[in-house]
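Next come the structures, one after another.
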Structure I
Amino acid sequence: MVLVAGEILFDVFPRYKRLGGAPFNVAFHLHKLGLPSCFISRIGKDNEGIDILDILKQRGFPISHIQIDHHYPTGKVLVKLDSRGVPTFNILPDAAYDYIEYNDSVATALKSTNLIYFGSLIRRTETGFSTLQTLLKEKNPDTVCLYDVNLRPGGYNKKVVTQSLQYSNVLKLNEEELEVIKGLLGFQGGSRVFIDFLMKEYSLDMISLTRGEKGSDLYTQNSHHSIGIEKQTEVVDTVGAGDAYTAVLAIGYLKRWKPEKILEQASTFAGGICQIKGAIPADDHFYENYNFIQRKK
């Protein structure tokens, strides 16, 4: 089972809104692709929170670990797209997901967890930072962690990144985030040397580096693999493409796929997400094209 902790929110586009939040996107994909998952988040007691619960119930997504906050509102992100469909995000502060609590329900779920997924945004408040630290400290010794960097303005600092790296087995990031982390750590040297440094310094099993239109790379302790991107017939937007990629990365890592297979399947799935509006397919039939594992119906 994969335990996913972090934000669920509405991505608000100029003409429509979509359910989103990187951790939720990853958890939703894992669930629909058939991998048991537990999603821990928090929403406000407001109209947006009601809408989220209604949508999740309609889509058959488990809501038992989604907490209700009576003070802070459901999260929102204002999204703008450029001419290529590449988004910029304005993440509103003090959202309910900033105040996720570690409780008995979370502790119980943790006992049967094989992999924990988390990003950086969950740590942007003291409450969120503390909750995630507790979760990581209380996990079983053999439970592995996937840190999906996802740096957002105002949502990270050196402490957030280094504390996350210390618990990580798998690191997923893009080229821009790699350069930001280099700066935070004061590292002098090229990107490949820095990747080798991260692998050794934090005892990582794997680093997944996405490079946009140039494809992606996968590094292990003993190898380096690359893949390009196939021409897409139509790119609607790239929102959530990285999250789709990460979901398959988690599956591949847990199932001990060869690096070449992880790259191929993750790239294919992310490419499919680029051909729809937003990060989550409107219809579950979308997942019928991806036979990574036994799917949930």
Structure II
Amino acid sequence: MLGLDIRKSAFTSVVASVDDIEAVTECMQGVEFVYHTATLHKPHVATHSMQEFIDTNISGTLVLLQAAEASGVTAFVFTSTTSMFGDALRPPAGTPATWVTEDVRPIPKNIYGVTKTAAEDLCRLFHRQHALNCIILRTSRFFPEEDDDKLKRDKYDDENAKANEYLFRRVELEDVVSAHIAAAQRAPELGFGRYIISATTPFLPEDLPELNTNAPLVVRKRMPAYEEVYERLGWSMFDKIDRVYVNTAARKDLGWRPKYDFAYILKHLKAGAYPTSSISEQVGSKGYHDKVFKDGPYPV
């Protein structure tokens, strides 16, 4: 196993950037699977230039794809994001929540979304032109940092907010890792695919109208056990839920079996502990910047 990163760590074999052609080409020799997770992402929008986003997210992806194709790798797995859906996720107030599948057309709202969408298209191009097996995983939230929304931080305990999100927009790091392993194993058979990687939701399409107007009512219907647990903890459910990420395609095509969902969270909360995987505990919080911001984990 070989790890390329811009920072030294116990898992870094080569310190270099993904847009360093010579370093990437050398590292690619003899590689079977490529897991492309390098990125500038949403927390960097206010602190990095658009050109830096293009250099890392687009040019870096191109360098990796070219080297992977030239070396004849078996599978190229690209870590994308549900953030690239952008404004497609925001229904008007009072209208049904958005049922987010791979068929939703992205409407990126910032340079992060634009560059991740372009990188996805590069993966598609290399599959079509060079038969490179590429699987794109659009991961939902799995970072341990507090929410960037100050209103949400003020209203909800951090674990309360994260538990709520397992209903519609969060995934545990252990499940993200298992999805990547499954994607690499299935890539030769699938050839190409885009998949949403998020916890399995208990909601159904018929819940969408009420979710964006009265989410607690829907949660009581689908997960009635939550009320007793939340009352004991002094927690509360979000008033509204405006989107639901659907992982059906990933479970079907990749054979992926995520362990962490809202029911799993409730089970462990009832037993007295908020559940986290051993890999999440090992990785911990890396932070987005060297500097600390007073108004949140990163500037918005």
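Rule-based calculations on the coordinates, nothing more; no lab input. What you see is a predicted model; the values in this text were computed from it and never measured. Cβ atoms are built from the backbone, for glycine too; each structure is taken alone.
The figures follow:
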{"read-out": "Given 0.15 for FRET efficiency 1/(1 + (r/R0)^6) of positions 23 and 223 (r between Cβ atoms, R0 = 35 Å, to 0.05), calculated: source structure among I, II", "value": "II"}
{"read-out": "Entry that produces 15.5 once mean projected area of the Cα convex hull in nm² is calculated, selected from I, II", "value": "II"}
{"read-out": "Test item: distance in nm of label points 7 Å out along Cα→Cβ at positions 63 and 231 calculated as 5.8, pick one of I, II", "value": "II"}
{"read-out": "Given 0.40 for FRET efficiency 1/(1 + (r/R0)^6) of positions 7 and 271 (r between Cβ atoms, R0 = 35 Å, to 0.05), calculated: source structure among I, II", "value": "II"}
